[in-house]
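Bear in mind these aren't lab numbers, they're just calculated from the coordinates by the rules spelled out. Keep in mind that what you see is a predicted model, and the values were worked out from it rather than measured. Cβ atoms are built from the backbone, for glycine too; each structure is taken alone.
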Structure P
Amino acid sequence: MTILQQQVPTADTCLLPRTPRLDCGDPETKRAEIAAYFSCVADCYESLFTTLADERAFYEKAIPLRHPLIFYYGHTATFFVNKLVLAKLLPARLDPRLESIFAVGVDEMSWDDLDETHYDWPSISEVHAYRRQVREAVLRLIDTLPLALPITWESDWWPIIMGIEHELIHLETSSVLIRQHRLEYLKPQPEWAPCIKHGLAPENRLLDVPAGITHLGKPRDASFYGWDNEYGSRTAHVEHFKASRYLVSNAEFLEFVQAGGYGVDAYWNEEGVQWRQFAQAKHPAFWIPGAEWRLRLMTEVVEMRWDWPVEVNYHEAKAFCNWKAELSGEPIRLPTEDEWYRLYDVAGVRDVSADEPAEANLQLDHGASSCPVNWFAQGDFFDVVGNVWQWTETPTYPYDGFAVHPLYDDFTTPTFDNQHNLIKGGSWVSCGNETLRSARYAFRRHFFQHAGFRYVSSHSAVKQPNAYYESDRQMSEYAEFHYGDTWFNVANFPAAMAQLCIAAMGDKPAHRALDLGCASGRGTFELARHFDQVTGVDFSARFVSQGVEMAEQGVLRYTLTEEGELVSYRTATLEEHGLAETAGKVAFYQGDACNLKPQFTGYDLIMAVNLIDRLYNPGQFLGQVHERLNLGGVLVLASPYTWLEEHTPKAEWVGGFKKDGENYTTLDGLRDLLGEHFVQVGEPRKLEFVIRETQHKFQHSLSEVTVWERVR
């Protein structure tokens with residue numbers, strides 16, 4: 001029996017097993033199911049490489065940007081070993097030399113980012129023997145490892161399922177590389193025969209998708225395996241839009257090609273123009289020009305399938321939409337991820353059945369290629385899932401509650417760079433996790449996958465979520481200092497300072513406050529609990545950007561150094577600190593405390609935290625700060641008085657030196673500099689703060705807080 005069929009399979013067709021449920025069933029039955037899933041996926045993966053005609057096909061690169069296929073043949077086996085050793089389920093590596101060679105692939109970051117590294121690749125027979133060795137080790141583990149259901153993120157069985165689903169990802173990506181390989185290196189195989197059905201393309205049209213709420217993300221106790229970016233939650237209200245009934249077919253895309261769309265820069269964004277010029281693209285990559293257009297499939301070239309979906313990268317899909325918008329007068333664009341999920345729900349799509357052929361071109365159930373765009377109806381639409389992946393407008397980003405799995409902490413996080421756009425729906429070769437509603441995969445926008453697109457018409461602006469993780473060490477440390485965990489029972493310092501300031505105000509007017517030296521902005525938001533308007537000002541525009549990000553999006557993401565190059569990933573939100581309601585009351589600006597612009601005046605409170613010993617001329621600031629305060633207003637200063645010449649010339653220090661032969665403290669200097677316009681309220685007090693540098697190193701300091709009231 002073959003895994004693949006050339007036509008819609010019947011119920012008794014041999015199907016590639018589906019990703020197993022992990023939350024129910026008899027443990028021993030589940031053990032057998034996982035063993036069969038592992039073996040069948042391994043067989044299917046190895047079967048894919050039988051399409052390579054000879055040894056050259058394994059060692060010559062299909063494209064310059066990726067490793068040759070021998071790497072991908074060995075990589076998925078090495079992945080099992082590496083993860084199982086890391087999980088302490090295997091006592092040692094099986095072949096350290098091969099596992100070093102096959103450990104890390106090439107992440108195609110730019111179309112001209114060529115990898116010229118020379119590798120001493122092992123022989124095909126050596127890799128094949130290694131795969132047999134790994135298969136035996138994994139099957140022994142499956143046979144002997146204690147199994148209790150459900151299998152969860154923390155379970156010893158999780159890395160086994162992870163390895164299987166990882167191999168299915170590479171089943172797909174390797175099939176794309178084979179499709180990009182030279183035909184002389186390939187040989188068709190019956191098990192990988194394409195769909196044979198084709199004809200005239202249907203006329204595409206836009207259908208209504210009503211407004212509604214869609215829920216994204218899944219809980220930790222979900223029934224099926226998921227990658228880290230799938231977990232968490234997002235609820236989106238999606239406005240009414242229209243979506244094309246069909247995926248864009250080769251025939252529909254031909255209109256764009258014939259209209260000269262590849263030569264009109266106005267249809268392409270800047271990145272798209274650069275890619276197009278570098279690639280010298282004039283038509284889709286899998287189209288072969290000539291007297292008649294022909295189409296490159298995985299192992300052969302056929303006459304053009306005009307009713308099959310066009311396969312392009314994001315830039316080409318986006319340019320088509322811009323051309324279509326100009327031609328039709330409609331606001332045509334690619335869908336967002338939220339809109340794709342709304343379409344999925346409205347169309348009534350279901351996940352692939354465990355024991356029946358897929359109701360879509362998925363899971364290798366209908367041949368090793370695309371099929372006509374009007375073959376699989378899902379509600380009023382076709383191919384909401386399956387056939388080809390669908391590009392979206394949305395760069396990949398983490399849901400609320402995102403966390404990395406300790407065994408694979410760099411599965412998604414490298415793509416949180418606003419350079420990788422989400423693709424949805426799966427292709428003909430998408431199997432297992434890739435077929436689920438919850439699946440989230442993303443590629444660089446110039447990347448070729450088995451990917452096409454459908455378009456939407458919508459007047460709603462595309463709001464791009466923030467995917468960026470701050471990785472600068474100082475910026476990350478301050479983000480954690482402001483919004484992260486507390487350490488050694490020391491209260492959050494910016495919050496404690498704001499509370500102290502609010503208490504110092506008593507029943508004084510609380511209209512406007514200034515947080516000077518606001519850094520990442522936590523104190524600014526905390527003051528807004530009490531004040532009508534709060535301004536945060538910092539000399540560093542990068543610090544100000546963190547405050548702005550929090551105010552606009554309510555979320556701040558950053559990495560934390562654990563040790564050396566190892567990092568963890570954190571997400572902080574205003575909501576978790578009870579500050580969401582304050583976002584509309586704050587504003588952040590870059591500014592110099594020693595030379596503030598005239599607009600920063602008329603405040604009832606000025607809070608300057610750990611600022612004066614970092615100014616180049618603190619005396620100038622202290623001599624003019626009264627001009628920014630209303631009469632009766634309050635100035636709160638906090639500083640550890642760590643005077644350093646790298647920040648402040650010694651001649652400008654406020655204290656911490658001998659004057660007239662006697663000790664002259666910073667508090668002495670403050671009293672002298674502020675005495676003309678202020679009176680000190682109460683005695684100074686010490687406030688602790690802790691800054692985390694690594695998981696094993698912290699700064700534990702004291703800041704002296706003084707309160708001053710402007711009296712003249």
Structure Q
Amino acid sequence: MNRLLFFIIATTLFTACNQEINRNNLVSRHAVQLTQADPLNPLTVGNGKFAFTADITGMQTFPAYHEQGIPLGTFSDWGWHSFPNTGNYTPADVEKKYWNGTDSVPYLYQFSENDNKRKNKATRWLRENPHRMHLGLIGLQLLKENGDEAEPNDILSPKQELNLWTGELKSRFLFEGYPVEVTTFCHQETDLLAFNIQSPLIKKGKLKVKLTFPYPDREKFSSACDFNSPGLHNTKIVKANSAGLELGREIGSTTYFTKTGWTGSASIIQDKKHRILISPNVKENQFEICIKFSTEKKLSPLPTFSETKNNNATNWEKFWNSGGTIDFSKCTDPRAFELERRVVLSQYLTKIQCTGPFPPQETGLTFNSWHGKFHLEMHWWHMVHYILWNRTDLIKKQLDYYFSIFNKARQTAQWQGYNGVRWQKMTDPAGNESPSSIGTFLIWQQPHVIYYTNLLYRAAGNDTSILRKYYSLVKATTDFMASYARWDSATSRYVLGPALIPAQERFKPETTINPAFELAYWQYGLQTAQDIRLNLGYTKNEAWQNVIDNLAPLPVKDSLYLFTENAVDSYENPRYLTDHPIVLGVGGFLPLTEKVDTHILEKTFNAVLEKWDWRTCWGWDFPLTALTATVLNEPQQAIDLLLMDTPKNRYLVNGHNYQNERLPLYLPGNGALLTTIAAMCTYRNDNGKNGFPQNEKWNVRYEHLNSLY
């Protein structure tokens with residue numbers, strides 16, 4: 001066939017396939033609509049590295065109302081702060097040694113109040129610092145006829161809609177009989193918020209914009225707002241006139257700036273030490289205001305509201321039209337619409353909160369969990385779905401983060417007597433490890449870099465430039481893994497542990513040995529790294545191969561995979577039948593290999609389904625288990641697991657995966673859902689069928705997805 005003719009036909013077929021799913025209709029039918037205030041359902045706009053969470057007014061008017069639900073945050077990837085280190089605490093203050101079979105290895109341990117006083121204080125400081133800062137609340141001051149400020153129950157007939165296709169948040173309500181309309185955007189290329197406010201209350205002098213700045217909070221799970229320490233920080237007016245305002249913020253050694261511009265004229269009042277009121281011209285019924293946050297003192301002219309609106313329209317359309325998509329509209333199962341809703345909203349939420357230069361924290365840019373730090377074992381759930389959905393450009397910069405923390409990871413490995421790099425668990429932009437009684441003993445984040453590299457390589461059509469770019473990370477990671485595996489001369493095999501805690505965080509570091517999932521992940525990581533070497537033209541690494549050939553097999557009893565080798569009562573002990581059923585990750589999370597007996601895996605899967613306390617699971621456990629159901633050719637079970645009615649598999653109206661009161665949103669759950677759904681689409685069984693039930697109830701259409709396996 002003529003090559004030009006072939007290209008024309010192929011392009012036509014591709015275009016026809018691409019037009020088969022109307023992406024605008026798919027996304028728009030899941031626009032979020034609210035008709036009442038709800039502390040668990042604020043809505044967020046953001047650009048991936050900066051986000052703003054608004055209440056029913058479209059701004060942050062009632063932050064106290066949301067403190068018992070999902071707080072109203074203004075967070076960025078650059079906004080970090082540390083409390084003064086008055087005790088000169090260092091990691092050496094929290095060192096504790098654990099036996100690893102032949103020697104003792106130091107770890108950064110979380111000392112409690114019952115331990116040495118200095119060690120406890122050092123633990124607290126090292127865990128709390130640095131922490132992510134709330135940059136400032138932007139709300140409305142609505143004044144009643146009697147002069148009092150509005151309360152949440154004064155907002156009547158609210159109607160709020162988040163347009164996912166355009167990034168527009170539109171909020172309408174009545175206050176004392178007067179209509180108010182607020183349109184909210186977050187600029188997609190700079191950390192700027194734009195608001196259009198329309199109301200007769202402006203002419204009455206009853207509506208103002210208020211900027212309120214908090215001091216950072218010390219709590220592990222919080223809005224990061226302390227309003228009881230006004231003397232510990234400064235809010236200075238740098239420049240002010242009728243058309244704009246510039247503020248400088250000083251919190252100890254941390255500084256940042258805000259620049260505010262508006263249409264028309266307005267007056268400015270600093271009525272409290274850390275509160276600014278902006279009063280629009282009373283001759284107008286409309287007020288447009290833009291506010292930018294930055295570490296740069298000299299800020300260029302701000303984009304206007306109209307420019308920000310157009311910026312969102314262009315960038316959001318580009319996002320939704322890029323990469324893969326999945327359409328459930330042809331399904332007749334009554335649960336399909338809800339599953340599609342979760343998938344669409346999960347794409348939106350992870351885009352606006354998880355596509356900055358650092359791995360995201362588990363609550364993204366909405367509020368602080370674990371002091372705003374991120375957990376590298378969770379990065380798999382935050383990152384892999386972008387590769388499967390063909391949106392790798394959004395997260396490649398997060399892999400660069402591993403280069404930036406490489407030296408600290410290498411120092412940890414050397415300190416503990418290992419080769420290569422030992423990747424951090426609970427960390428920050430600089431790569432500091434946080435002391436913990438659990439986190440520092442986890443090892444399942446170690447092979448992640450190898451997994452990412454291999455997926456990116458395959459997604460790029462086996463482009464070896466990908467392997468060359470990340471090979472230094474892969475090699476150092478694998479060097480650690482090979483040296484971490486301990487030779488047990490009594491059984492003539494390499495073993496894992498002690499000291500370690502597996503991903504199922506129910507086991508003691510002093511006694512745990514050979515957890516099934518970690519063994520399987522070590523085998524996968526070592527072998528995949530070896531394959532990467534060969535693809536780059538290198539010879540086999542003999543040290544790696546020695547561990548590959550002699551690593552302990554997965555522990556088995558009664559034809560069931562044990563959670564760890566020494567947990568022989570895995571399926572009888574109620575304590576062990578809780579938390580993450582990660583034993584199933586040996587097939588599903590990981591591709592099935594000859595090291596995994598599918599008959600044993602199937603029996604293990606059924607035992608877990610029957611005996612597990614699903615109330616104790618986390619949001620990513622349901623997609624994790626559905627992945628195993630998929631590779632075992634149990635598609636109906638996969639669907640049932642994804643939609644299981646249990647507390648931590650709840651998805652709120654705003655799309656967030658609710659866990660409990662202290663963790664009302666959990667983005668690893670959203671990322672895991674996207675990973676599993678894409679894997680189900682691209683999986684092929686022996687009959688060439690995908691991972692959905694093969695009936696008219698689940699006629700799932702999809703395009704431009706990459707395979708997990």
Structure R
Amino acid sequence: MLLYALAVSLSAFLLFEVQPIIAKMILPWFGGTSAVWTTCMLFFQVVLLLGYLYAHWLHEKLAPRKQALLHIAVLAASLATLPILPNPAWKAVDVAHPSERILLLLAITIGLPYFLLSSTSPLLQAWYARRNRGGLPYRLFALSNAASMLALLTYPLLVEPNLPTRLQGYAWSAAYACFAVLCALTAWRSSGEAAAAASPEGAGTVEPPPSWTARLLWLGLAASASVLLLAVTTHLTQDIAAIPFLWILPLSIYLLSFIICFESPGAYRRIIFLPLLLAALAFFAYRLWPYHAAMQMRAAIALCGAALFVCCMVCHGELVRLKPDPRHLTGFYVTVALGGACGGLFVSLLAPNLFDAFDEFPIGLALCAVLVFRALAPELRRYGVARQRWGVGALAVVLCCYLAVLAHLMQEMVGGYRLVVRNFYGQLKVQDMGDRADEFSSRTLVHGTINHGSQFFNEVYRHEPVTYFCPQSGIGRAMHAQQGAPRRIGILGLGCGTLAAYGRPGDLIRIYEINPLVLEIANRDFTYLRDTRATVEIAMGDGRLALEAEPSQRFDLLVMDAFSGDSVPVHLITSEAFRAYFRHLKPDGILAVNMTNSYLDLEPVMERAAASLGKAAYAYQFEPDLGDNICFSCSWALIMDRVTMAAHPGLEHGGTLLEPHPKFRTWTDDFSNMFGILK
């Protein structure tokens with residue numbers, strides 16, 4: 001039993017440790033958006049399904065000794081793919097639809113090791129059940145999930161803060177080689193003991209195969225939990241940050257429900273969790289309501305996590321109630337994995353192309369509610385006919401009311417907007433505020449739920465930089481500091497084009513934008529790009545990758561204003577990124593970084609990156625007057641030589657030199673830890 005437990009535990013630990021490792025490695029190559037993690041999750045779920053299918057086929061079709069020989073051969077072949085360090089050739093400056101590229105990269109880099117790790121738990125459970133007719137293979141499944149959760153929890157707390165990304169890849173590869181040896185030994189010993197275990201004395205009554213109704217319920221419950229997992233992850237990472245901590249938290253909750261339900265089936269009690277499910281479904285519906293009250297970050301994360309836990313406990317608890325005899329366990333796992341893969345496929349590939357809003361979230365809630373109703377309805381048959389009809393009728397009424405609420409919310413999510421579109425990089429909305437005759441009527445670009453720039457209809461304000469870019473803000477001071485000769489200005493992140501309002505005759509403004517929909521909207525629905533007196537150049541693609549590929553642009557001012565929702569892509573604020581920025585700046589040039597966000601304290605990151613290049617970082621916090629309808633609260637960092645600051649006395653007003661943070665580790669492409677800067 002110890003050999004089986006070690007092999008299963010190590011495989012599960014490595015299976016889930018590699019997920020944040022590889023996702024963090026490739027995140028900067030594809031825009032730093034939360035969709036990179038969602039696409040990675042699709043890959044993990046599909047390969048998990050393939051691993052379960054392989055385990056099922058191997059167990060059902062081959063003799064024990066042949067199973068062992070084939071599995072040992074594939075384990076040996078997988079060692080040739082180590083170490084799991086993705087080739088930088090996969091980087092692409094301009095990738096409008098990178099999902100396919102990400103999936104192919106993952107398949108080549110970690111495909112075979114991940115496939116074999118995925119197959120280990122069901123395969124070894126089947127071998128254990130074959131060898132020990134009275135054993136409990138489902139305990140190995142719970143052990144597998146416990147090791148998986150341990151991997152997810154140790155990554156943000158121990159691995160990410162202490163090991164550079166490249167070293168993480170090497171350490172994981174060494175551990176995988178140890179696993180391959182251990183698994184090969186387990187396979188060989190299991191095949192040698194199979195004959196005794198298969199003796200007639202040990203044979204029991206063969207259970208009939210599960211019905212198709214049961215299989216469909218397995219599939220639906222697994223898919224529902226998968227959709228909700230990914231939808232909640234997107235909900236959190238879109239508006240906070242695409243960071244491993246917020247990837248791992250929902251996945252850990254998902255796994256915890258698996259562990260509890262499979263290790264202690266009695267822990268799932270309908271009398272407790274079904275009322276909690278009603279509360280969880282109601283809370284998620286409230287969060288989807290566009291006008292819900294704002295919450296503190298920690299409260300929002302905690303409540304979303306608690307609601308997800310309840311939903312997953314119900315889905316997985318009902319799944320355990322329907323689990324078959326161990327003879328059919330590989331087929332059960334295949335169906336569960338297929339449900340997870342279907343959920344991932346729906347959220348990652350189908351939803352961005354089918355829906356303008358994040359409709360997969362309410363659809364996942366609806367699926368959960370319907371499946372719970374389907375699971376509960378037959379249970380009422382034990383009561384009298386009158387009670388059965390009353391109970392089913394009451395449940396049906398509650399279900400129909402909830403589905404009606406979700407349908408209304410799906411309309412509210414896109415209602416009132418001039419335009420709603422969506423692609424790999426997120427959802428974009430254009431909204432007109434106020435009557436055109438009003439002094440402060442405006443048009444706003446929204447990414448997720450975050451304002452990414454506005455333009456007023458009133459001619460007095462129409463050509464002025466507003467919201468986060470007012471003249472009194474840090475970026476406004478930088479723009480006005482460089483008077484006189486025509487300037488070369490670089491901007492990472494287009495938004496609706498507000499910064500073009502600072503353009504003067506003779507200026508050249510070169511804008512780097514990764515999302516083609518943003519450029520389309522800025523040209524069609526806003527007029528900043530058309531109205532500016534400067535010459536505007538647009539470079540499509542990831543701003544940092546584009547700058548690294550270009551010769552020096554000799555910018556007087558370079559602005560980093562790229563956001564995904566409310567989060568700053570990490571690869572745009574590392575010391576290597578700053579080195580690339582200053583290569584494109586003149587010696588007296590200024591780097592301006594928009595630090596405005598709700599959840600992260602970026603000042604230590606700015607100070608350490610500036611110090612690594614011998615520069616000084618100044619923070620500019622701007623609070624508009626009460627009743628100001630033009631300007632927003634904002635936070636900017638201006639980074640430059642101290643000589644440059646001395647040459648522009650006006651920059652001293654409102655600016656604060658950031659003090660050194662010697663205990664804060666400088667962020668590099670190989671190391672970053674957003675968990676440590678959460679507000």
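Thinking only about Rg/Rh (Cα atoms, Kirkwood Rh), which of P, Q, R has the largest value? Spell out each step's value before the answer.
On the way: P: 1.06; Q: 0.98; R: 1.02.
Greatest value across P, Q, R: structure P.
Work out which structure the value 5.2 belongs to, where distance in nm of label points 7 Å out along Cα→Cβ at positions 273 and 417 was derived from one of P, Q, R. Intermediate values should be presented prior to the final figure.
Working: P: 2.3; Q: 5.2; R: 3.4.
Going label by label, the one that fits is Q.
Between P, Q, R, which one scores greatest on distance in nm of label points 7 Å out along Cα→Cβ at positions 441 and 593?
P
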